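Some structures to go through are shown next.
Since every read-out is calculated from the coordinates, none of them should be taken as a lab result. Because the structure is a prediction, the values reported are computed rather than measured. Cβ atoms are built from the backbone, for glycine too; each structure is taken alone.
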Structure I
């Protein structure tokens, strides 16, 4: 199973293409909301998966686990409730649309204040009550929908609740970890490859990876990625808000950083097997804090942060030179 840091419901739509060739790959990728995935590389990946699955006995699945959108989960819940003749509940869920849309527009730093409002508390109460009712009415709903569809209805209610209770960065990472564990529990015999930011997959407390590590222990392995130089795609703050730029130039790593040390090897691609090194001897750059590149979807003043490689990762891949992603339509 391939799991990507993208909205869960929308990613599962793309899984129908990967498994059965249903739909248009480009359009389904666009529906995942975020520009980060609208690249030729992601398109090539899902098309390869679809072709591979045509003849494969053990098929590859495409999934997601993020919680930053609500639209498809809301539609999914409404459709399932209507199909099961839960008309009153369906009509109630339909009324959440303006509140969820408003919540989406509230900046993260302003949400602590908004959650005190009566409107917010009412919708959250209704979400909790619907979650309880769906569990109580399991037999009836499974009879109407089927076992798989019932579990997907349950999970989409959970996604809506996760979206509506996302107040801090830890809230999001905990929710993403829970969703990945749901995917794991739904596919107990499958191995999962997770594609997400180093800051999410890291095993440190409060990160998605930390939560997963506490549940899966040594079954969870993390390979970080970094680069020495090149260009990258990210949003920049402008007078008009955020604008996407594909010509951002990476800062040269400072002396003593992980990237600067790897540069001395004069190799285009280097994989450092941290855990294997540790079993032999422990170099200081593994056991002590070291500067490592950390960039996200928005350009920041500082591209580097201190991290302890031994605590956070099992291996790290350094690519000497990288180029910015392009839109898959270019």
Structure II
């Protein structure tokens, strides 16, 4: 069954897997999804705050050809947004239109992935859920990276369901690199995709292919790593907020949920200091670190309505400086 799941094999005896002209359902769902998203953008009460201000300003700076500065923020989303601002003008409206287009493309990729894995009816139902789920609608009004990240991850999964030739591996590697420039832990995506996809051969062969794709991803990341490290004066794999993020989950006051770090940790020059403090705490409190793991998972997944907090947030207090 697991092998069938990853191969996307269809069993005609299973309930409702085949539908006549499933593309008609897809077009109908896209129409519904597009309508509610456009309505939301028209009535959108949101003004950009906090991280969004930083992403937007970085994109403007890049579009004007002024460089990135010290890389406190992971660069994936500002780089993409900077290209769009350069081509179409520096306006948050461009970012929201990009979100709208990506959100609709995400519905298509969801449909194709679910269809490959489970059949037509599951594809129709899952795509409809995504089309009308509030969290997927509200998010398009935020100048944030989540929709782009989801698109990269799901498209990589869809590509992995086909036979992995060099072209597929390069495509997955590129999507992995872009996702990693938004969330660094995504660098391990190719290995994970190979481990769960039994269609790609025996385990040893899958691991080998996964590591090769991982290596190609690293090659894509090298130009950014060289730039960030040269600007900073020390090795920087992605960004200078890793130390602060590590400290948030590993300090005497840590609960597994987000807590506000000391104000100086928002300064990229204190990244190493924050990281060292977090590592020292982990080494001196290993049992507490392990005990907090389930709480971290819980607090990461327990709320689907997080976009509401951002949409109605009115303060810009505490957002970090963009460069120093």
Structure III
């Protein structure tokens, strides 16, 4: 007959208690060391928060990123506009000078252990109130440096269906040398459908002018904007509104533009011009001296912009 040993289980009980009491030490990670994903910076939080921001053309916006454990930031711009350089937690974005652009700004936080996931914000440029040129004017005033020669011998205007900036078509302008210079004036429909002597008389005395402010329901008009590109690049043209002999006087010019083969936006500042009485709505001019081989170029999205 076996005798009972009431205290034989005591060592086992003491061992179990020891395991329970020491479990946090042996079973948990070292409290002084974080997992790898706790060492890299957290995903940046952007201010403004987005996900989309709308700015006016040429408007600037400060962007701020906050991230735990970050030592520096990597900013990047995808699209139009300008982004200040640097690796700080703040960047300055400046919208392009035209409406309709969409850009993406991204930021990644860094430290010695690695990089965070990327954060981003989409920034679009608001569309200004506008009226298209073809709603109030027609390209009827064909002209050249040789008055005895029909301008159609050195210039041609047609509609291109391929490679336009927006929409299904755009304007193709062909310039051939031989008259010294040539161009086309867009004038109000009231002036006449073609450049007859009677039409030119009405144009010169401004008796067929249009009120662009009223036509577009504008309070003010700031500019005429357009997109242009050359067939090969290197074509040199001048665009203008009004002239020293076409109201609004004295007119404003783009200056000489050297076009590229890619579409680019342009604008002519109209501040100071009386846009309530306009005949020379839009004009392009090219010369033999700047285009000795002639020129083919394209125009699209010509419009007057302002406030209502």
When you work out Cα Rg over 2.2 N^0.38 Å, for residues 196-275 alone for each of the structures I, II, III, which one comes out largest? II
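Looking at distance in nm of label points 7 Å out along Cα→Cβ at positions 188 and 292, point out which structure of I, II, III has the largest value.
Numbers: I: 3.3; II: 1.8; III: 4.4.
Greatest value across I, II, III: structure III.
Thinking of I, II, III, which structure, once distance in nm of label points 7 Å out along Cα→Cβ at positions 68 and 124 is computed, gives back 3.5? Write down the numbers at each step before the final one.
Numbers: I: 2.2; II: 4.5; III: 3.5.
Derived from III, not from the others.
Of the structures labelled I, II, III, which one yields -14500 when helix-only ellipticity at 222 nm (-39500 (n - 2.57) for each DSSP H run of 4 or more, over all residues; to 500) is computed from its coordinates?
The correct label is I.
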